[in-house]
Structure 1
Amino acid sequence: MTEATEFAATLLERSASAYAAEAATTLAADAGEEFDAWQQHLTQRLFELAAAVANGEPELFVARVRWSHKAFQARGRDTGRLLASLEALRDVLDRQLPPAAGRLPGEIIAAALTALRAPAPEAEQDGLDPARAEDRLALNFLTLVLEGNVADALAQIARAAETWPVEKLYLEVLMPAQREIGTLWQLGDLSIPEEHLVTTTTERAMAILAHGAVRAPANGRTVLIAGVAGNVHQLGLRVAADLFELAGWRALLLGADIPAEELPVAIGFFGADLLILSAVLATQLRPLGDSIAAVRRECGDEVRILVGGSAFDDGREVWRRLGADGYAPTLGEATRLGAELVGLN
């Protein structure tokens, strides 16, 4: 990271609320819209812009803007106002950012505006497909849970375990079902209690599957699994822990939102061979980098570091710049890559 990008990213983070307020004032004045809602929306966009600048990955911001466009469409909101919000933000940054911040923030917003103005791509199949047996099971599971028939949903998963491997049920049924629920929640088609009910039921289904699963012989290696500071999502971490246990590891799930300075202590105490760190949002990449730096300072190269999470979906080479030893694009690949990193393969 150059001095200009470091300065720009820090300034965007620290001044996000003020910059967002200035842009939101323009939007609210132009169309009589709610100031608070736009300030909140634009503050989050600025944090995402800061992450894109810090990591030199414009797509981290552009992809998020594209998703916002889909969310506006799904909720019947005027997508033209999303375009106007970015233009207002661009104008504020043109006025407020000093020359020392460089040109990258403006270039990234320009790329996002270009993406929004481009013709929409043809629709892609990005949800559960009833033609696939695994997706049918996921849809049936979700339907039963959302109807309040939790016991039947759990029984259905338990029956499936009689013929399908546990890893398949985790990766091709339960996690796709959870992603479907996440999409519905983000688009406003699901209530908070419904989302929580599905998540807790998924956790119960995983406990049933893990209890009855056959584990590989112990390989003598220990893996710690944690979400970085700011990442409060734990379900994917639990899936990783269960899959490593099934593969013969001693898998210790530290949980979500772990401060960077706590990780070296845990590594030393448990004698870890591998550390897995997860980041869900691009704004969590900086805490992830801080975590890796803290581990390297205290532990050197004694522990290998594998990273993953949706924060890397649109910037898959970021992990190298952050100093990790590897990146797992899917939960299914984590155990294989982890084994490679510690010399088991």
Structure 2
Amino acid sequence: MNLGWKRPFKLEREAKAVVGLDIGLSSIKAISLQRQDEGYAATACGIAEIPTNGANGNNHRKRLANIVRTIKECLDMSGAKSSLAVCGVSGPEVAVRDFAFPSIPSEEVEGAVQLEASQVCPFNTEDSTVDYQLISNDRDDIRGILVAATNALIKSKVYLTKEASLNCALVDVDGLALLNCFREIETPVPDQATAILNVGGSYTNLAIVSDNGWPFVRDMISVGDDIVRKMAAEKGLPVTTIRQILSGVSEMDQSEYDQSLERASKKLVADIIETLRYYDTQKKAEPLEKMFVCGDFALADGFIEILNRQLPVETVLWNPFDKIRCDTGRNCKGLLQKNILEKSGPAMAVAAGLAMRSI
């Protein structure tokens, strides 16, 4: 099975309807989009939390069963009609890297990419899938982007979708899905790079796009769930209580927890700054002026303000559904879906990027 993706990141009109399926550790997001002359419209969407009861410790089978059941619940909630799913992968078993070779015959490019992947990927590429896309340029050398993911990770996504009665038609990379979504609905500033930060429960994805067409994608292991657990330990409260406080549904005064949130976010902030510094060292880098933040934890009260104070770039909350309307005249289930996209839209960014893929 190949990792599918399109170069920076212009998508063709969809030949078949698909469901963008974002399978995380704590929740499932599903969305279907239709491309129209004026942009995209959401025709189905859903989000569901994965229960953890009975799935702790080594009970892997119970955990998988919970995920499959939650995927089915999410799809039923969404009203999605297609059986074709596009899933995403991220984390330490995924790598996105650029490459440049001296001019070589076209039949030798694939072998050169495989060799490059074996040297730059932090895992064994012999049991991985490697895909690549050449990028045209005015020079005589050969340049492009390679994507690699372990076969075990890909197979896990395929297994989960199959158990949920779906066909995993394509596997994308979460960071590239974010860039696809951004480039499709936003207008980049000329001669500047733009960063999209997705803070989820499994991984944090940082994707940067610029006019030169080179995507920069890195995944970090510091995530929102870590922050919640640190706050819970510091305050001596259950994790569920901290989540309620950060989501604004608790009667407790959230301002009393602002400093705890800032302390618990230090590791993630440090990882982001280190990654931005590395980006700045790249010769191809364009100046980075703004970061758009999405993902589950982006909605935590006070989190965006912490990032805006501590990061070297302007940081704003990004809801792609400010520019993707909910088409209630079709399959979108009215007020439920509108409420999801208005309140939880930032958490649906990866799923939206996956749903924009062409099959």
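Values quoted throughout were computed directly from the atomic coordinates according to the rules given, and no laboratory measurement underlies them. This structure is a prediction, so every number in the text was calculated from the model and none was measured. Cβ atoms are built from the backbone, for glycine too; each structure is taken alone.
Tabulated values for the structure
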{"quantity": "Computed 2.4 for distance in nm of label points 7 Å out along Cα→Cβ at positions 206 and 302 - originating structure among 1, 2", "calculated": "2"}
{"quantity": "Structures 1, 2, by distance in nm of label points 7 Å out along Cα→Cβ at positions 134 and 310: label with the highest value", "calculated": "2"}
{"quantity": "If P(r) over Cα pairs in 20 Å bins from 0, in percent is computed and equals 29, 60, 10, 0, the structure in 1, 2", "calculated": "2"}
{"quantity": "Comparison of 1, 2 by distance in nm of label points 7 Å out along Cα→Cβ at positions 46 and 118 - largest value held by", "calculated": "2"}
{"quantity": "Top of 1, 2 by relative contact order in percent (Cα under 8 Å, 6 or more apart), largest first", "calculated": "2"}
{"quantity": "For -19500 (helix-only ellipticity at 222 nm (-39500 (n - 2.57) for each DSSP H run of 4 or more, over all residues; to 500), calculated) the corresponding structure among 1, 2", "calculated": "1"}
{"quantity": "Which entry (1, 2) yields the derived value -0.61, -1.16, -1.24 for log10 I(q)/I(0) by the Debye sum over Cα atoms at q = 0.15, 0.23, 0.25 Å⁻¹, for residues 198-293 alone", "calculated": "1"}
